[in-house]
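Following this line, the structures themselves.
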Structure 1
Amino acid sequence: MLKSMAGVALVHVPYKRQAPAMVDQISGRIETAFNTAITVMPHVRAGKLRALAVSTMERFPPLPALPSVDEAGVKGFDGSSWQGAVMPAGTPPEIVAKLYQELSAMLKAPATRERFLGQGAIAPGITPKQFQQFVRRELDKWGRVARGANVRLD
């Protein structure tokens, strides 16, 4: 996505996990990488890596001076990762509502929010309908990226 939106030449180097990518990045074998905040923050603070931007649309609260890629000049870039709770299709609405109520209360708790931030995550706690809409937008966005990059599944 960054390659197409910024119009830059990049070579994708696939890694199975972040740890080997971090070793190669710190050693200078690769020049840049997208990694999770919790993985890079210790290395940034130690001066081993230089953070350029966050891939989310908004700045990351533990690193407030770090701009987003959007703010840094690639307008509309949002390469954030996310997680969500899912249930089988056809789950009764009252069960979905109850799970949402419980998860929402947990995510709003200050201790949970602080713990998530410490792990590099922000949990907005959107409604089930908002989550469905979000997933549809993500599928569309990443589908366009894959088609534009001519990605094929083997």
Structure 2
Amino acid sequence: MENKSHALAAGTFVLVVTALLVALAVWLTRDSRSLRLYELSSKDAVTGLQPQAAVRFKGVDIGKVTDIGFDRQVPGQVLIRIAVDEQAPITQSTFGTLGFQGVTGLAFVQLDDKGESKVALPAGDGSPARIPMRPSLLSTLSDRGLSILSTG
């Protein structure tokens, strides 16, 4: 009888610790921010960008990539759907580029604004508002390098 009581106590302990670990994981991964959806449209490749990648505005983490796909209306154009913090200052002059993290090749979306417009970009009723993508510095250097090599 004594062996069964030790097994019951050990089983109860394991179940309680497992429940506490699950509760801790849920608590640590919660995201209580109010988010707005936007779409970025790009004619260039988005190599290294994955769903759940960070979205940063001038280096500040403001959201994440939710979906990557192709535009049905414009063949060859890539659409990137992002969820951005409601407090982020997204205006009509905001644009996006791809940034890369260190040597891993993982990409993130870098939003920037030159300050040309102070009018907030509405999130849209049915479909999300679109933010244009500009070529990243790495893409521009690669294109220029190939053109220099081909003319030489």
Structure 3
Amino acid sequence: MTASDTGAWTLLVFMLLAFLPTVGAVAAPPGDWYAQLRKPPLNPPNWVFGPVWTVLYLLIGVSAWLVWQQAEPGTRALPMGILALNLLCNGLWSWLFFGLHRPDLALADLVVLWATIVAMIWAYARIHPLAAGLQVPYLLWVSFAGYLNYMLWQLNR
């Protein structure tokens, strides 16, 4: 196997890892409960979420792959550990919000998720600045999701 083959396989692995949170979304889809909630003024139409998250997961995968490729083997643990926590929080959010119908707990999870994105940007920037920059759309979307989550919680107590 050549170095380029190894890089392609590693990229595929990171893409698959980046899409792991979709398991939470599949296990706990929005359903009727979400459809009946009062929505805040800036709530996008439902069709927006799939394409946005697809692009974000692609960016997460490419970003992590760039860090993995660039980092010295001994320096990978911190950024990859932050990535793992991020993906866990990301997948947990759907289960808390849609599965348990607990926007309050989902918001707490989202705060941790947001912090892990900031931590990824910091950790990635030290290794591969472009990889850090690829996380900025994710940070912006999760910030917006924080607004939506908070407002949905407040409007539907």
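What follows draws every value from the coordinates through simple rules; no lab data is involved. What you see is a predicted model, and the numbers here were worked out from it, not measured in a lab.
Just a few scattered comments:
- Cα Rg over 2.2 N^0.38 Å, for residues 9-56 alone derived as 1.46 - corresponding label from 1, 2, 3: 3
- Given -24000 for helix-only ellipticity at 222 nm (-39500 (n - 2.57) for each DSSP H run of 4 or more, over all residues; to 500), calculated: source structure among 1, 2, 3: 3
- Cα extents along the principal axes in Å, for residues 41-104 alone from the coordinates reads 33, 32, 19; which among 1, 2, 3: 2
- For log10 I(q)/I(0) by the Debye sum over Cα atoms at q = 0.09, 0.10 Å⁻¹ computed as -0.31, -0.38, the structure of 1, 2, 3 it came from: 3
- Which entry (1, 2, 3) yields the derived value 24 for relative contact order in percent (Cα under 8 Å, 6 or more apart): 2
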